[in-house]
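What follows is calculated from the coordinates using simple rules that are stated; it is not laboratory data. None of these values were measured; they are calculated from a predicted model. Cβ atoms are built from the backbone, for glycine too; each structure is taken alone.
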Structure P
Amino acid sequence: MPYYLLISAEITDTDKYAGYREAVTPLVTQFGGRYLVRGGEAEAFAGVYDGSRHVVLEFESKEAARTFWDSPEYAEVSKLREGASTGNVIGVEGV
């Protein structure tokens, strides 16, 4: 069953975040993930859009997503995100 990581982030340092984005991209692919949404224009259809950056990653399973997230490789790359953004990451089962 597909599994998705839904990421909502506020970028606080665009230069530093660019380094994270560049480093994490091949890592997502290495762990079998793929980007379905990566930033882009957003619009509120209901409620209020707060300006956050949104990313949706698809993995083949919850276990694959967890393997990526908990990997030593991602732990190292995620340090590049520290001080560059704040936000939330939610895991959701697909249908």
Structure Q
Amino acid sequence: MFSHIVLFWTDSSQPNATDELLAGATKYLPSVPGVIKFHAGKMVPSHRGVVDQSYQVGLNVQFETKQAQDEYQTHPLHLEFIEKCKTLWTKVVIYDFE
């Protein structure tokens, strides 16, 4: 199993950026070959100090292998998601792990 976690900080000057980013991720990413699990959602506030609450959207995509994730990175649907949605975020942090 290979997990690809992406956190997005949306552009605060665009009031609908969070919802548009979630819609774009849901439209383009789940059907990329190799994706076995896909989950995207808004940051959930927490009373725990160890929980990062500075981002707005989280994405969790799981693959069988790192190779499948590598192929996902260059797939046309993933590239189209980036092209269509890149103006919605100001910062992205990625965590990949097996």
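Overview of results
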read-out: Of the structures P, Q, the one that 55 was derived from, the read-out being relative contact order in percent (Cα under 8 Å, 6 or more apart); value: P
read-out: Structure with the greatest value (metric distance in nm of label points 7 Å out along Cα→Cβ at positions 41 and 57, set P, Q); value: P
